[in-house]
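Please find the structures below.
Please treat every number below as a calculation from the coordinates, not as lab data. Computed from a predicted model, the values in this text were never measured in an experiment. Cβ atoms are built from the backbone, for glycine too; each structure is taken alone.
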Structure P
């Protein structure tokens, strides 16, 4: 059954995590576990879409893992349809879908899963994946169930988008740091060269640049050789 108090507490926790640094795999796993608890499910999981194919990201409990893997292997099931249509696909009784998703329903029977729902992860007009819900009994998914699931799906999407931005920022910071370190080495090389030739920094840099061109090397490589290996140009 739907636990509204746990739902609100969970959202507060996820909001705090979102503004910090996090591992996507870990938070998606936490999200799946939370959805399972809030909605009283036997399991849940997240699948992502890439190049038109469904890819299993994570799941709670062995039954959900096998179902997600089956959807990935056969590219059929309620979650894939949720991704392709951009709409919630809520199945009351999987036995009614044996002909539509034969492999998926067969595995569901083996794992004791009778009902499922796929909730799309939507970014603007694009669907990037789905949050998948599983129950052991036929279940008429209530409006409260699906509303809570949509909110959790939005949280999952926010984590994915924010992680991408954080990765981009980390890469930019690393590149900026590298550029500053390179500039420091070049400035040191200019000082060493200017002192060796009793000239100014502009002439020293011209000597370094000319040596780099003559030897088909980068200015950074020549500067490092001057500072670290005693090269004189």
Structure Q
């Protein structure tokens, strides 16, 4: 079963949604037959490598709220994340352009380490305050999960996987994805947002049932059965 997750590495609900998805997957009976692919989605495609200034001030300006309201919103989100085992530190966050991070994730997919790199990038941004748009940082984080640092640097310098990122974004638009995270299962079922574990689990189970319908084996029609209130002996 294929699960594709559109998300960004500077999206707090994407990090929370990842944890909830993993919790659901841990309870899914056929988890060993699920292949997860992380698809690119840029929340701020025009961002510079690193944005200057205070994150709370930018949030307040973007949504027309006061700085105090922005700080309160971040505090509430930090509490939600903590319930999922995540430590958010918005005061350390150093947001920036995520296009290179998504290119590196495509390369990591080919190397069999996409999931590990995705986790590392989220931790680096939300907990450690790493500048997620700087190539030197991305190379170091790739090496942290076992990817070759020199190869990672070559990928970033060469421009490889740019077309793959753009293809993901075009596909998201075709699917009507306007916000992330967004989960797509077997290209049959989709669900937006960081849904709770039980909702995600039901999605996985429903998708599995659709792709693995019950097959009735031909048998002796005279076999003993019950039909309604009558039984045949």
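Tabulated data for the structure shown
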item	result
Ranking P, Q by Kirkwood radius over Cα pairs in Å, for residues 60-99 alone, the structure that comes out highest	Q
When FRET efficiency 1/(1 + (r/R0)^6) of positions 52 and 140 (r between Cβ atoms, R0 = 35 Å, to 0.05) is computed for each of P, Q, the largest belongs to	Q
Highest-scoring label, criterion being relative contact order in percent (Cα under 8 Å, 6 or more apart), among P, Q	Q
Value 88, 38, 31, calculated as Cα extents along the principal axes in Å, assigned to which of P, Q	P
Read-out helix-only ellipticity at 222 nm (-39500 (n - 2.57) for each DSSP H run of 4 or more, over all residues; to 500), computed value -15500, structure in P, Q	Q
